Structure P
């Protein structure tokens, strides 16, 4: 399918709490009640607190989402999307959505966005909260994208549902 969306997510974990790629994989693929019981992790890439990047699913950096590249990030559009997640998204009390991205995470996120736009120049970038009634990724992606100079043609326009 044609690659149409890059969706940004958060792990919905407290600010500063270390989360490993293995943790995320277990949350998504372990059988219930210990996980979601999915066959595939929900994200293509994970950005750790120190800004390092873990690629859950190898992708061939083209404008097609092949069947092996599909992850479970947003119901209904996974076959046309890649999903990028950063560790964090909640305040330290674990009760309130908060943009907890570290400077290193922001730098890596921008690097990944630029990589994607280089091979998929028409992709739209959005937050999970623009497609579902969730706070994730705990900030309004279109506003941030405008602040960092991403072209308007690459910004998904639908409104955020919940932050």
Structure Q
């Protein structure tokens, strides 16, 4: 079974304004006041500025979009996350901006690597966004990122 996520995550109210300016953007509420904006092909194409993709090590972060995310973070933390798994094997990446600067990451745990004691890259990013996990769960499951296996399902 596979899992694929490429998305911007931030406070739901803070993402609504920028999303209005991007016709290809779709938001999904994920819990604890956060919303997820899946990086669909249409959104990727609408925000890419033609510069190199992967400057921060992400496969699905459009060139130049990191500047936009930094600007959005003037009002609070904004994360960009990626996870790709197949049969329990895969990788995660995360970065968080706040106040226009990177405050976490970019973090990467590759195939075959264990998560560090601080948790997975995405859980660490969610913690920066204020997510609180209950005993026996991590931040990833606390906001329900395990509900859907593919980005399209979040916006369906």
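Nothing in this text is a laboratory measurement; each read-out follows from the coordinates by a stated rule. All values derive from a computational prediction rather than experimental measurement. Cβ atoms are built from the backbone, for glycine too; each structure is taken alone.
With mean count of other Cβ atoms within 10 Å over residues 106-113 derived from the coordinates and found to be 17.2, which of P, Q does the value describe?
Considering all the candidates, the number was obtained from P.
Who wins on distance in nm of label points 7 Å out along Cα→Cβ at positions 90 and 114 among P, Q, i.e. which is largest?
When distance in nm of label points 7 Å out along Cα→Cβ at positions 90 and 114 is calculated for P, Q, structure P comes out on top.
Out of P, Q, which has the highest value for relative contact order in percent (Cα under 8 Å, 6 or more apart)?
P
By the measure FRET efficiency 1/(1 + (r/R0)^6) of positions 98 and 138 (r between Cβ atoms, R0 = 25 Å, to 0.05), tell me the structure among P, Q with the highest figure.
By FRET efficiency 1/(1 + (r/R0)^6) of positions 98 and 138 (r between Cβ atoms, R0 = 25 Å, to 0.05), the leading structure of P, Q is P.
Of the structures labelled P, Q, one was used to calculate Rg/Rh (Cα atoms, Kirkwood Rh), for residues 34-81 alone, giving 0.94. Name it.
Q
Compute distance in nm of label points 7 Å out along Cα→Cβ at positions 10 and 74 for each of P, Q and report the one that scores greatest.
Checked P, Q; max of distance in nm of label points 7 Å out along Cα→Cβ at positions 10 and 74 sits with P.
Can you tell which of P, Q yields 0.50 when FRET efficiency 1/(1 + (r/R0)^6) of positions 50 and 146 (r between Cβ atoms, R0 = 35 Å, to 0.05) is derived from it?
Corresponding structure: Q.
If you work out distance in nm of label points 7 Å out along Cα→Cβ at positions 2 and 18 for P, Q, which one comes out largest?
P
So if we calculate mean count of other Cβ atoms within 10 Å over residues 26-33 for every structure here (P, Q), which label has the highest result?
Top value of mean count of other Cβ atoms within 10 Å over residues 26-33 goes to structure Q.
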